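Every number in this text was worked out from the coordinates using simple rules, so none of it is lab data. From a predicted model like this one, the values you see are computed outputs, not experimental measurements. Cβ atoms are built from the backbone, for glycine too; each structure is taken alone.
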Structure P
Amino acid sequence: MKWPLLLSTIGIFCFFSNFSCSKVNLPDTQLGNWVQAAPIGNSPRGYCASFVIGDRAYVGLGYNESAPRPGRLKDFWTFSVDSGWTQLEDFPGAPRSNAAAFTIGNYGYVGVGWDEANIYQDFYQYDPAGHRWTKKADYHDPRYDAVGFSVQGKGYIGTGFNVYAKNDFYRYDPDQDSWTLVPGTSGNFSKRTRAVAFVYKDKAYIVTGSSNGVMTRDMWSFDPSQSSAWHQLPNITNTDSRTFDDGYTDIQREYATAFVNGDQAYLTTGSNVSMQTSTWAYDFASEQWTRRTSYPKSPRNGAVSFTIKGFSFLGTGFSGSNATYDDFDQFQPKVAFNPNDY
């Protein structure tokens, strides 16, 4: 089954040219355009897993309030800018949500997660060339709401929750099919669950999340090529004596989603006391955050996002009122917000 990509003509023109749609000295809160895209091809869902291989994104699993008990899904879908959504072979493990995923080379990996009755530690590889899933070595322990990423040919899963919030990370070696504790994790940064991770130029970045009901404020980068792999970055609240963080009033959150486009990362949706739609851009060179156009649809937790062919997309999620979403939108970071595109 395929769904066509629905992008407005105006939005695509603005994305590529910036000529007629951008404004000089545009306020930060009006920079970044949102354009409706094609919904995922099956059930609405929140707390999915996703990874990217080449020019395709892969999205699956998740929570749906109408699914058979315990309300979890196991279907998987792939998305391309050219052909839209196509359904794949189902995930071979139990239906679940709040799993972790990453890509190494030409393979995607998905594992851990939960279904309210069970917390999982099993782990699987997806081969898009053979259209098949393969069971791999179990993760270190059962957990959910962890983050996953890959850098320099290895995969990593860490943080998350099982009885209490975690701050450890384990490295996956695809050649050995084995997991190893990453040195220096415990104690380096605060325990957290429901955080986000993103990768830029062979470094991973971990930020947001919560522990014991308190939103974390520290942010870290991880570079395994360095003798001290973990490096603390400026906090995401107003804690510095300088003025750059004076406006950092609502970056803290949990269940957000983040993606990289160009030389910036973007963070949006999620919750902190109430659900958030504010969008923030992180500049890797300055290590500072700047507001961008807020997400224009209903606020939500547990959305997924990805960038393929230079296009960034955000979709799915859970509203907190027992409602899930199947919609997706494209974010155009260099274009002025145009409500007519939406």
Structure Q
Amino acid sequence: MFYHFTNAKGWMNDPNGLIFFKGKYHAFFQHYPYAPRWGTMHWGHATSSDLIQWEEHDIALFPDQEYENGGGCFSGSAIEKDGRLYLFYTSVSKENGQTQSMAWSDDGFTFHKYEGNPVIRNTPWGDNREFRDPKVFRYEDRYMMVVGAGQYDIGKILLYSSEDLVNWEFISELISDPKYGCCIECPDLYELEGRYVLMFSSVKSLPHRVCFGVGDFDGESFIPDDIEEPFKAVETGPDFYAPQTFEDPDGRRILIAWMYNWKRSAGAGRTQVGAFTIPRELGLDLEGNLIMLPVAEAMRYTVNESRFVSYDRGRLRIVFEGTTLIDRPFKDEPEILVLEDVGTVEVFINGGKETITTYIC
């Protein structure tokens, strides 16, 4: 890859802890360093000055505590408080299942796990089998956290509140719906142009996997603008999952997702799999619909015509080495912007109203 981040070796998936801290963009990611497959999770770490060129660093979080002796350190988020960087992540143990823990750093590179971990030890119903991916954000005079969860095969998003990032109080269930499968993953709730966006990944194919809803948030509940169809798909490609957003120093809301999918397996001889999508800036169109386009720093790499993408007789197709990866009906020829890289094609349609991500390695 040239301008899509990939780690040097092993498995990478969900982007975690996206933040601008001490003059650098920091991106962490779920990581198994010993083979190109899922394993006991660590947190990999990379930084960038321009969102295009990334430098990989030493592993930030190792599963070295008793409360991580099951699946390790699952996904989470980052927030800055009083000049200190805090990471929140799901710690997975054999005895207690999935709990929420915290680590901190003063320099952004050396991390210390909180001695009182886990900071959230149980779901409200006491079953921790499906309880993961904490996203922490500031809301008015307090901190809030959304966590993906599941109970009786009903996917949920749980909302918590804290004044100090240590003591967390359960507030409400923002979503509880079986159509998203046994668990909702990687929830994110953020303000965008005076509205709020609730975003999450569904373990069940809809057939899309990532859902976006625009509406209001009052500190306890999310009220979608469209009651009939509250959550829509902006991204409809096969290789886009677990997106996370952050706000940069210029006030841009930037999204990065995992570019791969669970049905894939590493080919023979591969030592690394997975990538980040290009960072995307989010906005709302005149109708209040969510749109996303490559960040300005990446626009110079985009093209309007691509050898991989074609439109003919009402069909948009993405074809690689004779294999059709995408074949979609479009009544009118769409306006497209394409970002090509080694092994990846990202298509932005009609000003970012729809995007299609394909990982073709």
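When relative contact order in percent (Cα under 8 Å, 6 or more apart) is compared over structures P, Q, which one is greatest?
That would be structure P.
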- Message: Given 3.4 as the derived value for distance in nm of label points 7 Å out along Cα→Cβ at positions 40 and 80, which of the supplied structures P, Q does it correspond to?
- Response: Q
- Item | Value 60, 48, 40, calculated as Cα extents along the principal axes in Å, assigned to which of P, Q | Q
